[in-house]
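In what follows, structures are represented as structure tokens.
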Structure P
Amino acid sequence: MKYFKFLLLFITLQLTAQQGGMWIPSLLEGMNETEMKNLGSNLSAKDIYDVNNSSLKDAIVHFNGGCTAEIISDSGLILTNHHCGYGSIQSHSTVENDYLKDGFWSNDSSKELPNPGMYVTLIHSITDVTNDVLKGVTPTMTAKERQTKIDQNMAVVQKKAKKEDWQDAKVKSFYKGNQFFLFITITYNDIRLVGTPPSSVGKYGSDTDNWMWPRHTGDFSLFRIYADKNNKPAAYSKDNVPYKPKHFLPVSLDGISEDDFTMVFGFPGRTNEYLPSVAIDQIVHKINPAKIEIRDTALKIMDKYMRADNKIKIQYASKYASIANYWKKWIGENQGIEKSKAIQHKQEQEKQLAQKVKNNDAYNNLLPTFKKLYSDIDNVALARAYWGEVVNRNIGLLQVSIWLNQFEQKISKNPASFEKERTKLLARLTKHYKNYSAKVDKEVFENLMELYVQKSPVNYQIKALKGVDISKLTNDIYKNSKLTCLDCIQEILKGSANEVISKLNKDQGFALGKSFYKKYIEEINPEYNRIQTELQANQATYMQALMETFPEARFFPDANSTLRVTYGKVKGYFPRDAVYYEPVSYLQGVIEKYQPGDYEFDLPQKLIDLYNKKDYGIYGENGKMPVNFIGTNHTTGGNSGSPVLDAHGNLIGLNFDRVWEGTMSDYNYDPEICRNIMVDARYILFIIDKYANSKRLIDEMKLVHPKK
């Protein structure tokens, strides 16, 4: 009876969660299509994904490899989040023309700003190639042999893929290596900034409100795709013209109500819904706490300098936001996993699975194998986390040292590539040092080195730090190393390959970075990857076992930065006892949070004036201006900038965040408290029209009234 109750609960949660599952758009016919219609959708599977005809998928783009954007006009205008375009907005900003502070709106196409290195990718087709990829793979293979064979087959499939010269082919794994799909894509590289609100709108609430509800943020920015005269991808050129899409999204003026159907279409980055309990336990109690402490230390130092110096504030704005984002997410994730008892629920599920497969030789050793492998990887996973956070992310000087070590390796293997590699490196360094302050970095270095020595696994620490006075080391390096300024490093990089390598190896900062780099390349990463290969093979079999053992349950594939559909409803929730959150926030709440002069909650006077006059144009609702709303869609990193579509496929919002109580949804989706946060499309139009007076952009869009 106990088993029956558990299984019923497990199946119920899986079916309830279908409002949030991340589904492959080419496979929606059948159950998914029926579920969407039951939730209120009027869309067919072919409306969403069709290779031969225009469909919604033709308006969705992968934005710069990390976010999502959508095409909202027949002239290639794309909408994404302010935080997705933040780096670009920052790069165009100066103390004299601070687009982060003041916003930017191009009055005509000639004023749209190019962004070197930025790109967007559209999906042409998705094809199941599982049989081809698993050809020749046998149960008797070791984990390494299996992965090698799969990698070889994937390469063959990609090479033989039928595509045009301007298209690319990529095979991706689903269901932990049990299914594979071939994606044919088209990438455009001429992307220009069209408009963005000031940070006081686009980043309103900043770090305090990040991951929280209620939210009051106009988190959006506008770019445009440019193509050659044949509408094909092309490098930036003044002769390029706006891209003509196969489909673009009309924007609804009718707004939303609780229980309205919502569909989020985008490129979610990574989820791990089917990890065993021992893996979640390791993340919650070992890996996350270490990363949280490191980022917390770095953020406090950056914040101190940013508040005191406007130049540093601009330099570090994007970096600070990036570091703070997942720092806060991990905190909420840990709390959500503990509160929802996710580890205990997984342990209960594992007990039931073990009982079901005890006589099955293919599956009965899965859980003991997980226990052993996660014990084996425990220390090296922690060492890898410290290396990644301390060396490769939060200390600018050590970041540069890693790039220089990689540069040294490349030219040692291929001396003829010296000039080419040096040119690429100098461009990267120029961009890096534009947003770098040695005095900030020095204090971050000293504090994080202390943490590293005290808390990272001793057997994976570098010898160069054993018994060293960290304060003295910090002073010596930041006084003598040439890695603390662009002019200094440019001087080192002058001369022949031999001269450059000789000068680099005499630099104290480079030498320390080299010790870190060698430790990672020679010890940490090989051991981590060795165990991960075995874990991945066991996880693939575990996924197969779950799907076979619980055939009544439906499983969606984990996110892997491929195009997905998630559907649900506009819905409030109970975050804790006796507290209920309504699903919509309004401009009144923006004004209530207003704190003049505060970097998170200051407001432009014009927005205050519009509120006082209730001058909302056609975008308000019953004398109020909707700002954000929440829904039951299952989203994650990468869904930032995803369009939120109504029952007819019109744009009603822009996804940008999740509620804090539900950030554990990457590991444990709970339909009761997991909510995604979206900017109401009407607030976006209101800011563009009434605040920015950018009528040309409004005129370019197709505004519709589907409810009327």
Structure Q
Amino acid sequence: MAKQQSKPQPKAEKKVEPKKEFILTELIPESLAKKIFIGVATILMLTMALVSHQYGISGDENFHRVYGHHVVNFYATLGQDTTAATTNGPDSLMVYYGGFYDGTATLLSKALPSVNEWNVRHFWNSMFGFFAMLCAALVAVEVAGWQAGLITLILMAFSPRFFGESMNNPKDITMAAGYMVSYLFILKFLKQLPKPTLKTAIGLGLSIGMAMGIRIGGLLLIPYTFLFYGLAMLNLYSIGELLDFSKFKVNILPSLKFVLLATVLGYFASLLFWPYGLVSPLKHPLEALNVAEKFPVQIKILFEGAHISSTEVPWHYIPKWLLISTPLFGLIGLLASFLLIPYLRTQKKLLLLGFLYFSIVFPIGYVIYKKSVLYDTMRHFFFVYPSIIILSGIAFDYLLKVMPDKKKYILVGAIVLLIVSPARFMFANHPNEYVYFNELVGGIKGAYGNYETDYYMNSVKQSADWLKEHENLKRTDGRKTTIYSNAIGPVNFYFKEDSATTAVGYASYRQRGEKDADYEIMYNRFIDRDLLLHDCFPPEQSVYTVYADGVPLSCVIKKDDKRDYAAQELMGKNDYAGALALLEPYSQKYPKNELVLANLGLCYLNVQKFDDAARVLTAALNLSRENTNAAYWLGLAYFYKQDFTNAAAILTDVVKANPYFPGPYSALIESLNRIGDRNGASYYTGIYQQLGGGQ
């Protein structure tokens, strides 16, 4: 049977998928959205200007104020006064910062001599904050139009931390403003390729100069510009066309010359307001960048329920802070922004979206890679935060446009609900908006004792104002009213005009019983976590406390009962029996004062009441496990009671916590020998001898 041949089948045609169409209808017409945008921006600017004087002096501000005067003097003396350009002078660290904000703030305060300088600085700071918000919204306009810009502006306005620190953060908010205006011009430049305008190039250059003229971190904007310029050109031309030198003048030169102009202008424009950079334009900016990456600050910070060093923060420090302090509308909006990818691809705006993602991921990834020193919550990354909100604003705008008309208002309602929580916090806790935490961590109540709250001393102004308004600080015995504080910088200025009747001094929270104070103003940073969680702050002698949603931020302590101080004086004279007579009734009146309990235990120890010593020292440690003195004395109490097992356990923990303190070693070694732990005794004998003991 002959083999049957099959007929050749026709080649299947490749099925072409129809191009997906995106039908977008605006909720608010562009012309109306623009008018509303201008109205909201005007109201926001006026509001920020009007409330700016209500905020406190932050922990860094006086360094910037002094530096600003030195910057102005450098130019006023034509470089003869080199204080602002000298690393071994009073501005030894400040010289690494550009002087654009500080110098202009000083000039403005000199132009308004009748206005309190701090009020001028806070007003000027608020304008930088407003400008950052405005430019962030205008970036959204560049990508998606005025409705997107309006949403972004509203979300920025109801960002509690950004709004709050806009009033008194001269480092980070001001640089964020420089970054936002630079982003605006970078996106304009990319959209205008292959033939950008000279106006845009100059605007980009000056904005880079502004950012670098505040902090050297603005230098990153130059590689940002080159990177996305290169990506944009690859999007416009093939590699062959870009490498074809015969087409260089047509395809590349018209835009490349403007990129070079913008970056060179930006670099050298930044030096105009930066004395240290100006005296060595190539060397000093790179030196400042190196210092910024490994900033020489080592402080104790509270993170995830533990006090850690700023030089040893975990890699997720910044991501975690952004996660718990960004309002939910920012986090949800950021996730929703991925829905934009298909649509913006059809609009040939995917590169703009990529730029915004890059502006978040790269800086965070860079500091993680470099293991940079970080502290003070997320403030060093305020220049990243607006990108999150821009993406959120664009995402919500897109969803509003793509949804059927009947569902648009449901989404509007959802967005409003997301805004309600941070807005309530802002109004309820003004002017302490910047201590906001979102619902993921349980708000500020859930964060208290686990994360920093009023790290920048903002609430101290309210405590100082209350003290001046409600207490009579003029004494009749001829001496000044003494006020001690752990926020000495701001407090010095709050009572500067009252120097005839008051004297201000520094005392840490652990030193509050060691000073002959009439009043103390304390804020809640650098306080043992246990004390915070056991409601030992504010102390029992407090007469006024500033709260944020029920969490204490700062307080005024009235020292009308000074028996703790008097007992301290007697202890210094070895009169422990006399000190006991004062501390016993005082500790009953104020049972949550861990310092008094520790001193009482020491007194019992010295009069050989070892059972009483163990009792009160245990109570002190129940309030604060970080009180190493109380732990040491408790170990001695058990040692003298001949309870060597407990003595060894406690003293071992003491020397592990503070291995360079020789005091506990002798009793620890003896205790270990008494319980038969010869190896342990030998080990600690070796350490003790290295410390100079036992010889």
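Given that relative contact order in percent (Cα under 8 Å, 6 or more apart), derived from a single structure, equals 25, which label among P, Q identifies that structure?
Among P, Q, the structure yielding 25 for relative contact order in percent (Cα under 8 Å, 6 or more apart) is P.
In terms of FRET efficiency 1/(1 + (r/R0)^6) of positions 499 and 539 (r between Cβ atoms, R0 = 25 Å, to 0.05), which of structures P, Q is highest?
Greatest value across P, Q: structure Q.
Can you rank P, Q by mean count of other Cβ atoms within 10 Å over residues 139-146 and just name the one with the largest value?
Result for mean count of other Cβ atoms within 10 Å over residues 139-146 over P, Q: largest is Q.
Taking helix-only ellipticity at 222 nm (-39500 (n - 2.57) for each DSSP H run of 4 or more, over all residues; to 500) from the coordinates of each of P, Q, which one would give -13500?
The structure behind it is P.
Comparing structures P, Q by FRET efficiency 1/(1 + (r/R0)^6) of positions 339 and 531 (r between Cβ atoms, R0 = 30 Å, to 0.05), which one has the largest value?
Result for FRET efficiency 1/(1 + (r/R0)^6) of positions 339 and 531 (r between Cβ atoms, R0 = 30 Å, to 0.05) over P, Q: largest is P.
Given a value of 42, 26, 11 for semi-axes √(5λ) of the Cα gyration tensor in Å, for residues 291-434 alone, point me to the structure among P, Q it was derived from.
Working through the options, I get structure P.
Looking at structures P, Q, which one was log10 I(q)/I(0) by the Debye sum over Cα atoms at q = 0.12 Å⁻¹ calculated from, given that it came out as -1.58?
Matching structure: P.
Each value in this text was obtained by applying a stated rule to the coordinates, not by laboratory testing. If you're wondering where the values come from, they're calculated on a predicted model, not measured in any experiment. Cβ atoms are built from the backbone, for glycine too; each structure is taken alone.
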